[in-house]
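Below: a set of structures, written as structure tokens.
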Structure I
Amino acid sequence: MSLPTSLPTPEQLRNTLRSVVDPEVGVNIVDLGLVYQVDVSLAAVKVLLTMTSPACPLSDLVMADAESALRAVVPETIPVNIELVWSPPWEPSMMSDKARENLGW
């Protein structure tokens, strides 16, 4: 069965998630390397993401912003599941060159 044309691709959803900014760092969660996986099917959209630290006080806000961004582009009949994961642990090398440049690294 082929996917309907209205179902976004994983890359399109990654681009959508670029609108979600980590409020502590001021860089989007994709360029920070926080989005580990994006799966799209007729059954659900599943995103695995992490935070820069398990002690991040704003993880609920980031996850809510990510879900809101995805809900705006995913058909309403398809569930959006965002899972917070800690393995592998995030490290600065996961950032894009653009994010490192924005942070002056």
Structure II
Amino acid sequence: MISYEDFKKVEIKIGKIISAEKILDTDKLLLLKVDFAEESPRQIISGIAIHFSDPLSLVGIKCAFATNLEPRTIRGYESQGMILAVGGGDSPFSILKTNDDVKEGSSVK
């Protein structure tokens, strides 16, 4: 269990995926460019490739991301956040999408 105060530290924002491509020589990793209505898009590395036969199907989708994690280097690429999803393995998988009218950069409360 974590305290409510600890939970409040997690920044969850809506981002629009503007590009998605498979990282070469990996089975699971995608390189996402995501618009959070900031000065420039963020690069996010995510292990969701096995759930999307065509990464381009993610372009234009607005979904939830943890945006205040420390940057992390994965296979030589810096990741500046984490996409939020449910399922995987034997359970159905889904990214946490929003309606199109939700603005990029909106905070999840």
Structure III
Amino acid sequence: MTSTNKQSISAVIILPNQVIGGADALEFSADIRKFTERNVQHIIIDMSSVELINSSGLGMLVNGLSLMRKIGGSLLLAAVPEKVQGLLDMTHLNTVLQSYPTIKQAEESI
């Protein structure tokens, strides 16, 4: 999982091809905390590489959303693969996690 700071108010976190919790979840939470300490208000999650996500991975996203909401910010998903979008729809997480076809569209929604 890598992170790149886009500007002082927003950031993009690029997820790996497997999002299954564990060490990735800890790193993800640490990345979000680092960004919030730098006053980043909006985080976009680039999901374009994700091939596999399990319940722990979904929990990781929900936790990230919760952390961002606590500071009055947002967490947006971008480039969600069809298979992953199906899982978000099935679990009704699509009602709380906003997703956009591209990173650019997510940035424009901020």
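Since every read-out is calculated from the coordinates, none of them should be taken as a lab result. Quick caveat, the model's predicted, so the values are computed rather than measured. Cβ atoms are built from the backbone, for glycine too; each structure is taken alone.
Among the shown structures I, II, III, from which was the value 7.9 of mean projected area of the Cα convex hull in nm² calculated?
Working: I: 6.8; II: 7.9; III: 5.8.
The read-out comes from structure II.
Given -13000 as the derived value for helix-only ellipticity at 222 nm (-39500 (n - 2.57) for each DSSP H run of 4 or more, over all residues; to 500), which of the supplied structures I, II, III does it correspond to?
Working: I: -7500; II: -1000; III: -13000.
That value comes from structure III.
So distance in nm of label points 7 Å out along Cα→Cβ at positions 73 and 97, computed for just one structure, reads 2.3; which one of I, II, III is that?
Derived from I, not from the others.
Quick one: distance in nm of label points 7 Å out along Cα→Cβ at positions 49 and 65 came out at 0.8 when computed from one of I, II, III, so which one is it? Let's see the in-between values first.
Working: I: 0.8; II: 1.9; III: 2.4.
Source structure: I.
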